[in-house]
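Some structures are shown below for you to check.
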Structure 1
Amino acid sequence: MQLKEISKDIYDVDAWLDDSLGKPGTPERERNTEKAWEEYNAQILLDARKNAGLTQSELAKRIGAEKGYISRIERGLIVPSVSTLYRIAAAMGLTVELRPM
């Protein structure tokens, strides 16, 4: 969908997002929001692994998993369990912190 021009060089981005992702509060929008968070977290894990200087194979070996499993996590295809997330973080020398916003 193309952006609807409201006036010269002013576009209705909200309408474009609603058409692309679903209107706020709809199941479609919630699914797309959840997918965006999954991809965001996958990118964080990928960056953390690279910053730790580890290959996917090395990280997988440290947590007792297959390289393909790490790859699927980093591509946002699967979401690791909380316990696996903690193991991944520890294997990279990191911690997971839960704190009030």
Structure 2
Amino acid sequence: MSRILFQINYDVHPEKRDDYLATIKELEAYMKSNTDHNYMVVEDKNKTNSFTEVYILKDEAEFEGLEDEMDDTIYSLTTRILSQFVDGKTRYSTFYEVN
């Protein structure tokens, strides 16, 4: 059974950075308190305002269930991030652990 690394990459409008950081910290805290997912948010060291949400999932079942587990709070925060703060395209990447 291979773990899965799922990433959501996007750039944030510079003038909305502070509001984005407050919202993503709220999402991160909620995810840690209300889900079993290994989740974190990182910023590219070489590109200011370029962020990645990272999920490390234990297997395909957890990966497939991500969307089904999205409750109203997660949906609301995610929608706010994508609609108000993201500058340009959102990129999704999925990686499978090599066994």
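Since every read-out is calculated from the coordinates, none of them should be taken as a lab result. All of these numbers come straight from a predicted model, not from anything done at the bench. Cβ atoms are built from the backbone, for glycine too; each structure is taken alone.
For which of 1, 2 does distance in nm of label points 7 Å out along Cα→Cβ at positions 51 and 83, calculated from the coordinates, equal 2.7? It must be structure 1, since only it matches. Given a value of 12.6 for mean count of other Cβ atoms within 10 Å over residues 19-26, point me to the structure among 1, 2 it was derived from. Answer by label: 1.
Work out which structure the value 1.00 belongs to, where FRET efficiency 1/(1 + (r/R0)^6) of positions 27 and 67 (r between Cβ atoms, R0 = 35 Å, to 0.05) was derived from one of 1, 2. It traces back to 2. Once distance in nm of label points 7 Å out along Cα→Cβ at positions 75 and 91 is computed for every structure in 1, 2, the highest value turns out to be that of 2. Name the one structure among 1, 2 that helix-only ellipticity at 222 nm (-39500 (n - 2.57) for each DSSP H run of 4 or more, over all residues; to 500) of -18500 was derived from. Working through the options, I get structure 1.
Could you tell me which structure in 1, 2 was used to calculate Rg and Dmax of the Cα atoms in Å as 18.5, 57? Label of the source structure: 1.
When relative contact order in percent (Cα under 8 Å, 6 or more apart) is computed across structures 1, 2, the figure 18 traces back to 1.
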